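Values in this text are rule-based calculations from the coordinates and carry no lab data. This one's a predicted model, so the numbers in the text were calculated from it and none came from an experiment.
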Structure I
């Protein structure tokens, strides 16, 4: 028996990380948060053991072990707080642990602001956008942040307010599925909706919302 072995230290961290994952995931299961509104953590790999011709040596403790996690933060989360959690709770140096963070892209725009577009009356473009859809006979669902990524992120990084929108009512979500489809009536109605949106946004000159109706 060994105390504070590499494997033991790793498993302590795995338990802490998975508990964090469970607590966040419970919010989604209870309907209190959407998938994109919490920090998602998924274990990706574990690397440990001393290889042998028949598999692994069972009577030797590895001196080094590794684990990888896919961590996704919504733009509403402060990335510095996440880095602090990793350093202090998930992989603390006092337990002889090290870590490496591989970031997939910028977490702030060029001015250091969160990559979020306001969907309330503080953003006049949102109000114009919403009114245009309603004028076309449509109704917006609750805005949400996708847990995946779209090309909109490049615009937001430049500080340009950006929204992702598809006028596909009464259509199941089958993104990238083998049977993804769109009814012809929904497609044609979507053209009408886009006509209203383009007309409203292109004619908006910075006046008050009531003047642009």
Structure II
């Protein structure tokens, strides 16, 4: 794939920015470097679920099976990146907050709910036979499930939380090199998302075509 070369370059640059270019945070120390990958994964998960939302609307409008597979592929990637968020978060939290999982924290709780929503999305898909009904139900579920994304994002502004507000209306609270490392990580993760999206969508469409051909052959043989 032509995407592999720029993806590799971006990955190397992101690692350099996180571990060499960005200075060590004064209070948290080296463990703070997880922040760049944590934020990159979170942004990518949000974007992936936004694509599920858009694909759901397009499917309900056009009834084109492509948008169903496109949305499902994006949901898969979103679940993977949300899992990364829920994994890197505790690794970062343990030495800083003295707990692996701060129960009751709005950002943590709403992120876990987001992960559960899209796991349920795939449980729904697996419980229905392939076809228009599964695609329609999945589209509606994906549209409604996206509601939690802005809730996760705004949770640290709506409720009291131990999560810091890094970016405000007046700017950001990071040193310039840290902010640059964060942006590079976000770009690298976004590029990885698109590479995975093209790959998974193609695989899902090939599977659908193979299933349709097998179904046609079975009908002819009867």
Structure III
């Protein structure tokens, strides 16, 4: 009798497992990042860990349902915690656009100036059927000889989305790519001309 009972329980557990919704994993890394045919600049970058609001820095995907209500999606996850996803996507996009290297975490090399990039995400808002919106403060800093230089900028980016979750995740890849473009173009102009103008758009 015990054997039969165990067998029945096993079958029930198996069926329950088969009927469980499959978790879908998403990434902010674009499948086809923008790559520009440019000569390598006279500097490298060091993208520091990206700051993300504590309530969002996890693998769980949080979306807005109304002006005041947020929900956690049951069957959708980021491939890694949100801060790590942003850092990976931004590093890949910036290095490809600038044709340079990200030396964060590597041994110091004084052969080229290092532009340190620090980003703090202030808003990362996903509203299916409305828009995805990102606000970020970021800075560029470098040391050349006895001179320390720093530039502080702010970005606000948004993109309209339908109620289709797949479109929402694709829109986030586009928004992160645009943030990388703003940062990369600002760094290139700043290092080449000393211009303190922050790129927009």
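Can you spot which of I, II, III the value 21.6, 84 was calculated from, given it is Rg and Dmax of the Cα atoms in Å?
It was calculated from structure III.
So if we calculate relative contact order in percent (Cα under 8 Å, 6 or more apart) for every structure here (I, II, III), which label has the highest result? Could you put the intermediate results ahead of the total?
Working: I: 18; II: 33; III: 22.
Across I, II, III, relative contact order in percent (Cα under 8 Å, 6 or more apart) peaks for II.
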